[in-house]
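In what follows, structures are represented as structure tokens.
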Structure I
Amino acid sequence: MERVTDVTDTTDVTDGSAQSAGRDQVNDYDSFAEVYSAENENSLVNAYYERPAMLALAGDVAGRRILDAGCGSGPLSAALRDRGAVVTGIDVSARMLALARRRLGDDVALHLADLSDPLPFGDGTFDDVVASLVLHYLEDWGPTLTELRRVLRPGGRLIASVDHPFVAYTIQDPRPDYFATTSYTFDWMFNGQTVPMKFWRKSLHAMTEAFATAGFRLSTISEPQPDPAARELFPDGFQDLSTKTCFLFFVVEVPPSATGSDD
């Protein structure tokens, strides 16, 4: 998960254009791909909490066509592939994709793509989409969710994890309006390297409404426990993660009678 240090909150109303202009290097994964990937590989919240939870929600994926939206360096793609899925990965960071290619070889098709833009796939291409800790980078989920629904077949699933809203709204004192979509910026620290990041807060209602507006049907909301194997590896962190909110997980489905688009 995010190692948040020296948090500088720049919460505003929904328009964050002025902040973006002033911090155009935020979320630049190309600048720290290697250190982030190394941290993500075996950390408590990624390797023993978030990825196991995503895989548990995905269930039996043998033979399923899965889009890993925001695949990063590919650890989730690799796990899905090893379980028999036919995986395609997309990410906005060329350096992260290079690390994914090194990990995955030619087993997984990888594409440089921005989730804010139309996706380079036909309607109904995939059985599932996984979006692991991705959506909270977006102010407006609408266009992205519409595209993800389009590339899913009828009955297909979007499995997504995001920062839990109860956590995101504590990163400021006094706390911002819970029901307003607001941004916050902070510095991540990786192996002595400081990188500026920007995320967007949304209420639980705003999240579920965005899924519904895009044509998805809510199947599951989950607040899972970490992998028990982490108890001995991370005794202090395990206790904290077992008793406090961290990420929120969704499974939403395209209705079986629906088409990939609204035609």
Structure II
Amino acid sequence: MERVPDVPERLPRSADPARVNDYDSFAEAYSADNERSLVNAYYARPAMLDLAGDVAGRRILDAGCGSGPLSAALRDRGAVVTGIDTSAGMLALAKRRLGDDADVHQIDLRDRLPFDDAAFDDVVSSLVLHYLQDWGPTLAELRRVLKPGGRLIASVDHPFVAYTIQEPRPDYFATTSYSFDWTFGGQTVPMTFWRKPLHAMTDAFTTAGFRLSIISEPQPDPAARELFPDSFHDFSAKPCFLFFVAEVPPSATGSDG
């Protein structure tokens, strides 16, 4: 028997822009689901950690850290982690998890980051970029704060899923938004994501000065097979998220200026 649903319910809707993506309104419910769900605990997070590899002693920025599960896992592996997120509610949960002295900040990824050039060895950004219409300014800032040779490890909704399953639209090559109701533990909230074709994603990384080294469609953790027997096969046979490792060339400087 499954312990929790494998993915939150998504229903197409016309969202009120003033209320959309308000994680403060459901931070507790989202964080509780994120702890143990198939899609997060046994797929997205293990995949990010696998791509990160040995992080002992590395300075890592968790861009869109939420309630801090990925930050905690990286810290347990010896990384020195700084977390940023737009949601005060999620950051309060991150401090509860990581300790009041945790290095977390409320920052909008569309703004300039309050960090020095080349401040970090790695940036991780799990399931964040698809909230942004224009990746360009954000990726440029993430590149700026990475040292030469540093890595951006990011995951997003798979473009195939976004165009064929989530409110299908006829033009794959257009950058478009889609809105839906997201349900966690009986609580429903309006969300809006942006979808773009794969070539637009890869172009955004290279335009920002990154060199793509990995594009990955990983399998879920095999341990999920027994925990989620009713959904594991379908989940492991269909696309869900797309993962990237983008590197700053070793000769690059931390600044665009």
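Coordinate-derived values only; no laboratory data. Keep in mind it's a predicted model, so treat the numbers as computed, not measured. Cβ atoms are built from the backbone, for glycine too; each structure is taken alone.
If mean count of other Cβ atoms within 10 Å over residues 71-78 is computed to be 17.8, which of I, II is the source? Derived from the structure labelled II.
Among I, II, considering only mean count of other Cβ atoms within 10 Å over residues 79-86, which has the greatest calculated value? Each step should come with its number before you reach the end.
Details: I: 17.8; II: 22.8.
Structure II gives the largest value of mean count of other Cβ atoms within 10 Å over residues 79-86 among I, II.
For which of the structures I, II does the calculation of distance in nm of label points 7 Å out along Cα→Cβ at positions 127 and 223 return 3.2? Comparing all candidates, it corresponds to I. Largest in mean count of other Cβ atoms within 10 Å over residues 119-126 among the labelled structures I, II is structure II. In this comparison of I, II, the computed figure 3.0 for distance in nm of label points 7 Å out along Cα→Cβ at positions 199 and 215 is attributed to I.
For distance in nm of label points 7 Å out along Cα→Cβ at positions 191 and 239, the highest value in the series I, II is held by structure I.
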